[in-house]
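Just so you know, all these numbers are worked out from the coordinates, no wet-lab data involved. For clarity, every value in this text was computed on a predicted model and none was experimentally measured.
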Structure 1
Amino acid sequence: MVYLAASLLLIANMIAWVSTFVTLPGNWFVLLFAVLYAYFLPANYDPRLSWTIVVVIAVLAILGELIEFVAGAAGAAKHGGSRWGMLFSLVGAFVGSIFGAIMLSVIPILGTMAGALLGGALGAFGGAWLGEHLTDKTDQERWEIGKGAFVGRILGTVGKLAIGALMVALVTIDSFFDLSARPKPVDSAGMATPHIEMISRALPDIQ
């Protein structure tokens with residue numbers, strides 16, 4: 001039964017990971033599912049998801065957000081982007097990722113993911129370019145800021161997805177194999193100690 005629960009957790013985490021493509025907080029969904037799984041899994045179920053792994057993926061989730069934010073902001077700021085440009089870039093990335101995912105959804109899974117990534121980057125470009133019209137930037141400067149937002153969006157999303165994949169892998173491995181479990185002591189013959197004791201009790205007393 002525990003492996004069924006672990007399999008359902010894996011499916012939920014994969015869906016959460018994919019949601020990152022459309023700018024949803026997929027890594028935080030992975031963390032939420034892990035916390036719920038570790039807390040509500042019956043005590044007699046083994047292997048379990050350890051709280052140590054939960055803490056590790058919480059740190060990774062924060063790291064993923066930092067990577068996405070720094071990459072996205074640095075891309076536009078490198079070319080002198082304003083707050084308006086960055087704000088519009090975020091909105092454009094969200095709208096563009098959803099639109100791109102819908103447009104390429106005719107290609108199952110990979111098309112949707114690629115469409116969301118490319119659409120988000122184009123949306124970031126368009127949003128930054130549009131937002132800079134509220135400033136006194138020149139057309140050339142707006143174009144450069146838009147390109148910076150485009151590249152930053154791609155790098156930030158890829159980095160966040162890589163962190164999310166690591167989170168899913170850690171949770172999956174621990175929920176199926178319990179990384180924190182202590183190995184059973186083994187005797188010199190290579191047999192687990194509890195098995196040796198069971199065999200010895202089963203043998204007749206030869207004394």
Structure 2
Amino acid sequence: MKVILSMMLLASMAVHANECVELTKCIEYVSKLTGKKYIYDARSVKGGLQASSNLEINAENADTLFTYILDLNEYARVPTAEKDTYIIVQARDIRYQPVPTINVDAQTPPKLIPNYDYFMMSYKYKHFKDGQTRMASNSLRPFMSRYSRIIEVGDTVTVQENSAKLAKAYEIIKGTDRELTKEELKRVKEWEAERNEERKEKRKHDDKKTEKREEKK
């Protein structure tokens with residue numbers, strides 16, 4: 001009898017994915033399944049999910065699948081100081097949010113859950129004086145998510161990206177933490193030259209805009 005009751009309880013703690021057709025309802029379903037709490041602006045959170053009829057969201061997969069659903073609708077969740085409580089924001093604004101930070105290096109890989117929660121991963125280089133950080137940035141950018149970003153400061157490269165992609169980003173960055181070949185050094189110099197030209201063009205553009213504003217006055 002206890003086994004039957006347990007099975008009935010587990011069955012009641014699951015919903016078909018198509019019941020998440022509206023994102024706001026999905027938030028409520030997932031919150032009940034996982035016990036996690038969400039804060040969001042009901043006026044701006046829109047969207048939902050279309051899935052095959054055999055996809056079931058249950059207590060085991062709800063947390064991970066929910067991050068995918070948010071990502072598909074261009075949202076992300078950010079943990080708050082309150083335990084198991086998150087705010088839901090538009091993914092385009094994730095750079096302004098205090099997402100969790102992970103500090104890594106060649107000997108310390110990140111410990112990640114393969115979901116679509118955003119993290120800030122800071123990789124500290126051993127070899128960085130010949131443009132290795134620039135090489136990492138240029139190698140990573142084509143594979144990064146739309147709203148992710150990468151910053152180089154001294155001996156550190158910091159990447160803000162979803163957890164599912166950070167493991168690969170780590171491997172790419174780690175692969176550049178070494179002495180560079182002559183060909184690679186030449187390529188880095190070319191990148192730096194292109195970067196300097198872009199900066200010059202941006203300054204010219206900004207100066208022209210300033211001049212036009214002054215003329216209007």
Structure 3
Amino acid sequence: MQTPLCARSILPALALALASCDPGDDVVVTHPDRPPIAPFDECTVQTAREAATSASHVPPCSALDYDVPPSSGTHYAQWAAFGSYDEPVPWGFLVHALEHGAIVLSYRCEVGADCTEIRETLQAIVDARPRDSLCRDEAPLRYVLAPAPDLAWPIAVLAWEHAYTATCLDRPSIEAFFAAHYAGAPENTCASGVDLSSSGWCS
């Protein structure tokens with residue numbers, strides 16, 4: 001189980017399910033004073049840790065069965081190049097980036113919604129981080145920012161074995177999670193990954 005509490009089993013519109021799920025161990029739930037993102041009616045921020053059960057590699061674009069959002073697990077032999085993307089990046093590439101110490105910042109944009117503020121705030125959080133001494137000029141920081149339409153939460157920020165999920169945009173808690181877990185994975189490297197966005201990744 002990779003997804004915090006039982007969000008993976010709820011439909012996005014069922015915001016009340018967040019209050020009824022038992023978060024279990026290694027989970028912290030807070031309610032910052034921030035406006036919720038529709039269709040949710042309460043700001044809920046959850047952080048969770050779950051030990052990795054696998055770090056195996058499979059060929060890129062193989063079928064993978066994740067609890068979304070995944071913070072570890074079997075993943076593709078290639079990882080996503082660090083940076084920001086306008087379109088979704090398959091989870092298998094993202095999980096491998098997590099294994100290299102990256103932070104993945106993802107968001108779900110409802111049909112017809114304007115997600116400019118969410119994306120710009122997440123990018124501003126990245127831009128405010130100090131340069132990574134392991135990285136070259138083309139990738140000064142290990143992160144991937146991309147939309148993720150299969151999220152049950154509006155926002156998910158991930159590190160290896162750690163997940164942050166939220167029904168609101170709370171910059172301080174995202175920044176704290178980023179700082180606490182950046183470069184904390186078993187393979188601490190800034191080696192260049194792949195950007196297959198121009199070809200549709202796995203299409």
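List of remarks:
- At a computed -5000 (helix-only ellipticity at 222 nm (-39500 (n - 2.57) for each DSSP H run of 4 or more, over all residues; to 500)), which of 1, 2, 3: 3
- Label whose coordinates, when Rg and Dmax of the Cα atoms in Å is calculated, return 15.8, 47 (choices 1, 2, 3): 3
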